[in-house]
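The next part holds the structures, each set out as structure tokens.
Values quoted throughout were computed directly from the atomic coordinates according to the rules given, and no laboratory measurement underlies them. Being a predicted model, the structure only gives us computed values, none of them experimental. Cβ atoms are built from the backbone, for glycine too; each structure is taken alone.
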Structure 1
Amino acid sequence: MRRFRVGVQLHPQVEDLDDLRHAARDADALGVDSIWVWDHFFPLYGNPDGPHFEAYTLLAALAADTERARLGALVTCNSYRNPQLLADMARTIDHLSHGRFTLGIGAGWFERDYTEYGYEFGTAIGRLRALERDLPTIRQRLEALTPAPLGPLPILVGGAGEKVTLRIVAQHADAWNAFGPPEAYAHKNEVLDRHCAEVGRDPAAIERTVALQPSEVDDAEAFVAAGATHLIVMVGRPFDLSPVAALLAASGGDRAGAG
């Protein structure tokens, strides 16, 4: 099996943020390549009115808490923040992390976030058009900021829509994230390659990430065969990192931070 990178998404629906921060430090010590949260305002499972925290203020804390893993939201909702402000927030977290930030972004989908926080939900195609409009603005603001980002600050786009989303990835993204199963991921990966050919983009320039349930870790080889190069395990409380450790052991990389 080819080598691959390993990440973890820690769900911010917690009563005590110290639990999540400890999990991030533990994952960093294990040697993960990336640590992510999601960008929502309410829980996505369990008690819909349970405890939950905001992504970007949390990512700023994780930037100070960790030392080696890249950080980001899997993925930021484009609708929730002015694109120029979002670029500045990302740049600031990039400095706090000494160059370890990735701006993961998508068009948005969770209607409750929109309605309760006063954003216009609109239509799926309208949100995709807004994402396509805003990505160049984000890059322009990143290039104009003083000081500039310390790291490469790649932009990851999440989503799997074949006609629009994957074309946006081919045109604008440094990385792409989607879900399984492996057969579906392989198909979407091939569609992305075709979009890259149509826009004159080298498909190898786009990192291929996939978000996995802990139960899918045993399918790592199939996901890598499907084209994934970075496997990210989604973990909620009590933040059991054993599936992440198993994936690290199978990844074939040297983990200097492993404890």
Structure 2
Amino acid sequence: MTGTDNRPIGMFDSGFGGLTVARAVIDVLPSEDFVYIGDTGRYPYGPRPATEVREFARELAWSLVSDHNVKAIVVACNTASAAAFTELSAELPVPVVSVVEPGAHALSLTSQSKRVGVIGTVGTISSGAYQRALAGIDSSLSLTACACPGFVEFVERGQTSGDEVMLLAERLLAPVVAADIDALLLGCTHYPFLSRVISEVMGPEVVLVSSADETAFALAAMLDELKLRTSASAEGQHTFLSSGDVEWFADFGRRLLGPELSSASPWKRSKTD
């Protein structure tokens, strides 16, 4: 072990989607503590202006630094990553990991035909974050990017199957189906919960790529490089906070994440923001 820092990792998302990243971090870094804030009181971020999302992201990130003394920040939200990653990386006193770059890298390695797709919220797709990331990784990739408004709301209502979801998916995914891609990046951390429906619409020849595992691997590599891994050998402690209905967050979040989310507490906004 190169661990020299037992402070927790900080993570935040607009709601529940980032729990896919939290699950991957628990599996890849089982000894690390983390503090996760789900901003369920202000979700969804996707339809909001980028300037507003950027301010939310700054508030959440600084709260994790000031109130919880975290050693690194994971922006476990594609919309927030697209809107605020550059600013957060420049101003925070701890390193920051985004879900965008790891996901884009994994997508580039998955495709054989060089025809790929990315789906996300309106905010993420309109930001061009994935388009820029993929162009920087492999300029020969042919990318079809498609916004999928409504997916997040279905997930956060617990409705991840059924005729309504299927009809919406068929309509929204039509452009990427027509593009004859062989790999599709789920560019929103909520979308893995809809992977069965998305896969059925896209067909068996299209590989779905989620950024959650890749983000956890990127975080582990960064902690190793900066000698920030914990020296603890026991299972990490996980703290879950919500800006909205805490009981709803804990109950629904536990169904998505697993028993590690045994309870949640209210997020108290930092007085120093």
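A few remarks follow.
- Here relative contact order in percent (Cα under 8 Å, 6 or more apart) was derived from just one of the structures 1, 2, and that gives 24; the source is 1.
- Structure (1, 2) behind the derived value 2.2 of distance in nm of label points 7 Å out along Cα→Cβ at positions 13 and 109: 2
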